[in-house]
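Below: a set of structures, written as C-alpha cells.
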Structure 1
Amino acid sequence: MTKPEPARYRTTNWKSYNDALKRRGSLLVWLDRDMAWLAPKCGKPGRPPVFSDAAIQFSLMVKVLCGLPLR
C-alpha cells in the first residue's frame, strides 16, 4: 500500500499571508518606567559602571529570547 500524496496548498492572497507572518513574529515587551537604567555612583577609584544590573539582565534576556547577538 502506497502512502497518499500530501495536500498541496497554494497561497492566493499574499498580502494577508505576509501580514500573518509579521504578526506571528511580533514580541511585545513591557518596561517598568521606574527601573533604574544607570548604575548608582560608587566611591571607588576607576571607571564607574554605566548600566545597572537590571538593565544588563534585561538586555541578556532579550538576547536569549530573540536569539540575537549582543551589539
Structure 2
Amino acid sequence: MSTATATAPKVADVKLLINGRWETSQADRWGDVFNPSVGRVIGRVPLCPPEEVDRAIQAAAAALRPWWNAPG
C-alpha cells in the first residue's frame, strides 16, 4: 500500500514598498492571506513594528507633496 503525501505550495511573504523600494519587513509576527475560492493560504503579510509603519507614512507624506501641486 502506498501513501501519498500532499505538499502545500510555498507561501510568499509580502514585501513592503517604502520610498519606491521593495523591502523585507523585520516583523516577528505575520498574518495569513486566505483565498476563499481555493480554500487555502496564498501569502503572508507582516504585522509591522511601529518603526516600519512610521517610515512608510513619512515616505508617503513626502511623495504626496509633489503630486499635490501637479497640474491635471
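Every read-out reported here was derived from the displayed coordinates using simple, explicitly stated rules and does not represent laboratory data. Quick caveat, the model's predicted, so the values are computed rather than measured. Cβ atoms are built from the backbone, for glycine too; each structure is taken alone.
Taking helix-only ellipticity at 222 nm (-39500 (n - 2.57) for each DSSP H run of 4 or more, over all residues; to 500) from the coordinates of each of 1, 2, which one would give -11000?
1
Suppose FRET efficiency 1/(1 + (r/R0)^6) of positions 12 and 36 (r between Cβ atoms, R0 = 41 Å, to 0.05) works out to 0.20; of 1, 2, which structure was it derived from?
On the way: 1: 0.20; 2: 1.00.
For FRET efficiency 1/(1 + (r/R0)^6) of positions 12 and 36 (r between Cβ atoms, R0 = 41 Å, to 0.05), the value 0.20 is produced by structure 1.
Out of 1, 2, which has the highest value for distance in nm of label points 7 Å out along Cα→Cβ at positions 20 and 60?
When distance in nm of label points 7 Å out along Cα→Cβ at positions 20 and 60 is calculated for 1, 2, structure 1 comes out on top.
Kindly point out which one of 1, 2 the value 11.2 was derived from, the read-out being mean count of other Cβ atoms within 10 Å over residues 28-35. Let's see the in-between values first.
Numbers: 1: 6.4; 2: 11.2.
Derived from the structure labelled 2.
Where does the value -0.52, -1.22 come from, among 1, 2, when log10 I(q)/I(0) by the Debye sum over Cα atoms at q = 0.12, 0.28 Å⁻¹ is the thing being computed?
The read-out was computed on structure 2.
Using relative contact order in percent (Cα under 8 Å, 6 or more apart) as the calculated read-out, with 29 as its value, let me know the right label among 1, 2.
2
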